[in-house]
Structure 1
Amino acid sequence: MSAKFILLFTLCAIAVACSSQQKKAAPKNLNEAILYLKQSSPKAQLDEFKQMEETKAVAEMHFSTGMWIRNKWLWGNRNPPLINYFKSLGLNHPDDISSVIITSLHRELNGKNIDLEGQIKVYLDYWKTISDCDSKQSEIALSTFKQFNKGDKVSIYMPVPEDQDGRNAVYYMCPNENWTFDGKKDLKIEGIVVKKYNINSPKNVFFKVRITSLNRNDTEILMKKVSVGDDYDFSLSGLKVEPL
């Protein structure tokens with residue numbers, strides 16, 4: 001889909017075509033949302049959207065029409081009936097809901113089965129995976145918190161993504177729970193635990209570590225410059241820590 005088409009589709013859906021729909025009630029369910037978008041968009045744009053491969057069409061509409069759906073109907077509880085409709089189906093995240101609406105529109109335009117149940121299952125399975133991973137990471141963080149004490153020497157390992165500008169170490173977050181340290185690109189920090197603490201919850205645990213060694217001096221931690229001798233506060237969730 002061209003940038004020109006994305007702009008046209010967005011402007012038509014938001015500014016031009018939707019101007020005649022200002023008094024129309026906001027949709028209360030999926031069928032009404034599909035009908036709203038069909039009636040609010042010029043046929044030429046709908047035809048071009050229809051002819052695209054589904055995955056590409058939905059991905060490219062995420063930041064145009066999808067954003068309009070989220071801003072107009074979802075964020076800030078702006079359309080409670082529609083939000084409650086999707087909540088009753090198990091969907092809560094605006095990104096998930098807007099993607100279901102756009103996917104369903106694309107399938108209806110192509111005469112395909114919307115398969116709402118199947119769409120929802122994909123998101124429910126995804127969030128269950130995230131939830132299970134979060135629970136596991138929380139258990140590991142608490143175990144690490146209990147294992148080490150003030151004054152202990154530790155090694156900390158952090159991934160450095162290669163798809164970013166510059167070198168920036170991050171936590172290995174869910175669902176990427178099986179991350180493995182790569183000494184050629186990732187960051188290894190050696191230091192001394194100078195403080196143990198939690199914030200707001202016994203499970204939200206942290207170490208303040210005085211850095212004594214870095215395997216790379218050209219790598220920031222979460223966009224912050226660090227040097228040997230610095231004290232740095234590390235959340236233990238998504239952090240690999242070993243005794244030194």
Structure 2
Amino acid sequence: MKEFLTIDIGNTKAKYAVFNDKDIVENHVFDPLSDDVTNVLQRHPDINKGIISSVGGNVNECLEQLKDIKVLVLNSETKLPFSLNYKDKSKIGADRLALVASAFAEKPHQNSLVVDIGTCITYDILTADDRHLGGPISPGMKLRFKAMHEHTALLPLCEPTHDELQLICDDTTECLQSGVQLGVLYEIKEFIRLYSLKFNNLNVFISGGDNIFLQNQLKNCTFASSNFMFNGLRLILEYNDIQ
């Protein structure tokens with residue numbers, strides 16, 4: 001297989017990965033409004049196809065730079081290795097489809113939960129009979145910090161910390177960090193517990209840019225690498241076999 005391009009445009013950043021078969025040979029953050037994509041193609045002239053997942057827009061800007069190769073834009077109409085059990089399939093985010101596809105690649109025909117911790121926190125179930133069941137969406141860590149800062153008069157804007165979190169806090173920053181990060185931790189733990197009661201032998205994948213703040217807090221989970229989304233896009237592109 002020649003090289004191919006996978007693009008993930010999220011709410012806060014856009015990223016790409018160039019694959020050679022199943023190996024990533026280059027990946028980086030990029031600006032969809034620049035000529036970054038054109039530059040990628042120039043560095044990798046063997047790229048002949050690509051796939052785009054976007055929840056942040058700017059698809060047309062990327063497609064204009066990709067007009068000389070075959071490109072699949074991921075949506076609910078795309079052929080997938082699992083079925084969608086969702087009332088309005090057109091409303092489900094492409095990012096969630098890619099994450100579930102990656103779980104399918106890792107643990108095919110098994111019950112899996114994907115928790116993605118980014119701008120928002122999403123919960124997605126893939127059942128052993130290959131059905132995707134949509135789950136809750138809640139604010140991510142940085143969104144919670146931002147909301148408290150912007151909707152109060154005195155609370156500062158904080159960032160997540162790797163320091164040990166305390167139930168008893170002695171300054172405002174510590175109070176905010178403990179409230180947000182322990183709140184997210186306890187939320188995710190409880191969702192995992194409830195899903196585990198409903199689905200036997202549940203695999204749990206924790207993905208997203210902020211999963212690094214929970215890696216020592218959640219047990220019996222697989223903390224996905226930064227390539228987790230890209231591997232899902234790779235599987236979907238291969239599954240559709242565009243020529």
Structure 3
Amino acid sequence: MAGELTGRAKGLGGATIVFDLDGTLVDTAPDLVGTLNVLLGEEGLPPLPFDQARPLIGHGARRLLERGFEAAGAELSGARMEDLFNRFLAHYSAHIADGSRPYPGVVEALGAMKRAGARLAVCTNKPTDLSLALFQALEMTSLFGAVVGRDAAPAPKPDPRHLQAAIAAAGGTLDRAVMVGDAVTDAEAARAAGVPLILVSFGYTEVPAKDLRPDILIDHFDDLPDACVRLLGACRP
């Protein structure tokens with residue numbers, strides 16, 4: 001399979017493939033929901049069932065806390081939010097890869113594209129230090145030429161400058177770049193930057209990925225190299 005994927009990735013030399021992280025490359029929901037439920041328990045509130053909490057992911061830790069506590073029947077004031085946010089980060093950092101795993105085919109597809117000469121970058125609204133810690137724990141760090149979190153960009157997605165910064169950090173150019181994501185922030189950033197868009201069908205999004213009108217929708221990372229080649233045209237190096 002590795003050889004087949006590498007063959008399908010030919011023509012990606014000089015291209016820059018930029019990825020969202022949570023819900024696109026890695027299923028981080030187990031540890032995000034787990035951390036939320038730890039805090040709910042510490043506050044005397046019942047934990048949320050996983051299937052109820054998973055759709056709350058995708059807008060950052062503060063929004064997850066806000067929506068999670070609301071779903072559990074409690075509201076958060078500003079001062080209380082700051083305390084809970086700091087506690088969330090401390091617990092999540094210590095348990096960042098207890099249950100989080102790359103989606104099937106991610107490591108193989110990214111490895112094939114890198115061997116074919118593509119630059120790989122991450123453009124995520126997750127803080128950069130947490131993103132790097134997650135990749136290190138999952139032994140994925142060597143796949144990427146750049147990891148640009150919200151704190152390392154002029155403005156976070158959906159602002160196109162975040163995507164542009166990730167492409168530049170990887171040494172790429174806009175005219176040979178593709179954005180791969182799962183949600184509306186990825187779609188809006190790609191469109192505003194004039195970059196082709198691939199969305200995965202299995203991520204964290206309140207709006208179904210197909211309704212966000214990506215250039216290509218994929219159900220598995222085995223399909224990613226072909227999709228990138230198609231979008232980048234005639235496979236020019």
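The value 4.4 for distance in nm of label points 7 Å out along Cα→Cβ at positions 114 and 186 was derived from one model only; which of 1, 2, 3 is it? Derived from the structure labelled 1.
If you line up 1, 2, 3 by relative contact order in percent (Cα under 8 Å, 6 or more apart), the top spot, with the largest value, goes to 3.
Out of 1, 2, 3, choose the structure whose coordinates give semi-axes √(5λ) of the Cα gyration tensor in Å equal to 32, 23, 15 when calculated.
Numbers: 1: 47, 20, 16; 2: 32, 23, 15; 3: 32, 17, 16.
Label of the source structure: 2.
Can you say which of 1, 2, 3 returns 0.60 when FRET efficiency 1/(1 + (r/R0)^6) of positions 162 and 194 (r between Cβ atoms, R0 = 30 Å, to 0.05) is computed? Derived from the structure labelled 2.
We did not get these values from a lab; they are worked out from the coordinates using the rules stated. Every value quoted in this text rests on a predicted model; they were computed, and no experiment measured them. Cβ atoms are built from the backbone, for glycine too; each structure is taken alone.
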